[in-house]
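No lab work stands behind these numbers, since they all come straight from the coordinates. Source: prediction; values computed, not measured. Cβ atoms are built from the backbone, for glycine too; each structure is taken alone.
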Structure P
Amino acid sequence: MRYSELGRTGLQVSRVCLGTMTWGSQNSEAEAHAQMDYALERGINFWDTAEMYASPPTPETQGSTERYIGSWFAKSGKRDQVVLASKVAGRSPMAWTRDNDPITRQTRAQIDEAVEKSLKRLQTDYIDLYQLHWPDRAIRVFGGMTFHDYAQDFEPFEAILEALDAHVKKGNIRHVGVSNESPWGVMRFVAEAEKRGLPRIASIQNAYHLVNRTFEYGLAEIALREQVGLLAYSPLAQGFLTGKYQKGALPAGSRKALYNRGQRYEGPGAERAIQGYLDLAAAQGISPVQLALKFVDTRPWTTSTIIGATTMAQLKDDIDAFDLDWSEALEAAVDALHVQQPNPCP
């Protein structure tokens, strides 16, 4: 396993990050514990969760993933071997995470509530990386193609950082990051942190994969120049880049079959673009999983690639994929396909 520095924090995190969002929906507590055991054995020291998980979010499953991680910490005694990342929800009508608010926001009071609840579920005194799951303001997010309502109010950047800083000073949070964020939002957080001596964001957790390279259009330069690296989620495009959904296939037990939430990966031209990468992998004698995961891993702005699996076999295959030797020929072939049909699944 290889490791990278998380932003400017000095923390060394594995280049592979264990994603956890299926724990509590598709995976049981025992299965989650088995995945954590195996990941740690393979050298993965970086795990990512959120107060909203399991996914898809429901009142019944909310917080389950953090509880499973907490019970593993209590059982294993290995909290000190893990760099743990979690997230606070952004603006949303999914208010079941809060005791007395009709919508979730990133106000000081709601951040306080969220941090304390996560710490309790996780059975830990601190979270290594605490991320804003999506912004408090209205932006294009989760596959949306347009912006809406710029006039909508939002919590000021400095107020959010001040709320997080209170927990950094208490020792509840070590470092902070953002997720599903825009270039403007990232730079505003960086500017306010440097201007006011507040916590500097260490990472950007955004979707990034072969059929969504929009991160490269603005955020990649920021990631490199400001040392705010990418934590890439959905590197397999929620399974679509494995080919299992091609030509209308709907495997039993798959996320699409269970929840029908794959629309982000089914836009115009998506199936044709995905087929191009499947054909490339076959021509190169490698698996689609190897091609997709190693592509993300080899980008200079990537700090870690978040993988998620519902079976141990999938988890092993995902981790093994990072051993592929990336070549100039693969780079050229991938870029040629991208130019033909860029970003059908933003």
Structure Q
Amino acid sequence: MDFSLFAHMERITPDQPHSVLHREFIDLCKMADDGGMRAVWTGEHHGMEFTIAPNPFTTLVDVAHQTKNLRLGTGTVIAPFWHPIKLAGEAAAADLMTGGRLELGIARGAYSYEYERMMPGLDAWQAGQRMRESAPLLRQLWAGDCAHQGEFYAFPATTATPKPVQENGPPIWIAARDPNSHEFGVHNGFNIQVTPLWMGMEEITSLMVRFQAACDSHAGPRPKIMLLHHTYVAADADDLAQAARELSRYYSYFGAWFQNKRPVQQGLIETLTDAEIGANAMMAPDNLLRDLTVGSARQVIDRIRRYEDLGYDEYAFWIDSGMSFARKRDSLARFLDDVMPAFA
């Protein structure tokens, strides 16, 4: 089992300076590097202080200059916001600037809030179709003299420049959920990222079943599959209870952004009241204690052992949570010191 960190800057209140959030993000990446994690993943989002990540390539080049060994993954670029020639060139340039450390995670995107601002009229279905057309073109563009005539993109023979450092380009990962997206990724030789969010072991198992079915229908080599999950390693019972309340608040805000119904001002969504958060039974702290990878070091080890037994190759510690930097730092330290050695 490989381990990685999934992180962004996240701004909860307007009094938090972005410069401080950036420094704290880099400090978490340095911890992951020093602690022996394989990779750090960071994504792409626009106009949302909830997840600050306008260009993951810029972020990862920055991280590369301040770490030594981490692989640097986009988790994920939103494919419909990028022309495939631009995406191939930017990814290759980032691979060059990071000394061949880049891994390219690609998704269709999820927030209608972003769709209506970046590409008005785009919906999830068309976003997925755009991703399926563009992702297979990347290796062809890196190889050179790729011409294409498709539903969404058309261009004469083109070679992406610069050339990536890694042979055949950076490894490509596809964010998959339904059986068709697993099949698309596996059949194109891409690795798979899955995110069960708050839905627990049943969904984690179901996602692996879909991946295995895609592998069984494909004659090529089995790609890797990574599980991304919210994680908290608690110091004691009181610490764990606080983490569950904070994660309940986080997921209530996640749902509000996803529904795209509340006013947004200066990149911050209208504050949820304690009553609104408390009324969200699906995101209740007790449910998240049951369904997320949270608990004592021993409990977290036992949960990750179950994921390993299912066949997952990599576990990504999702640290975004609305918690203070100190609480994120201390949980990550306990993970590095007390959880990861059990899998050495």
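Summary table
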| quantity | calculated |
| --- | --- |
| Among P, Q, which structure scores highest (criterion: mean count of other Cβ atoms within 10 Å over residues 14-21) | P |
| Winner on mean count of other Cβ atoms within 10 Å over residues 230-237 once structures P, Q are ranked, highest first | P |
| Highest-scoring label, criterion being mean count of other Cβ atoms within 10 Å over residues 174-181, among P, Q | P |
| For 13.8 (mean count of other Cβ atoms within 10 Å over residues 190-197, calculated) the corresponding structure among P, Q | P |
| Origin of the value -11500, where helix-only ellipticity at 222 nm (-39500 (n - 2.57) for each DSSP H run of 4 or more, over all residues; to 500) was derived from one of P, Q | P |
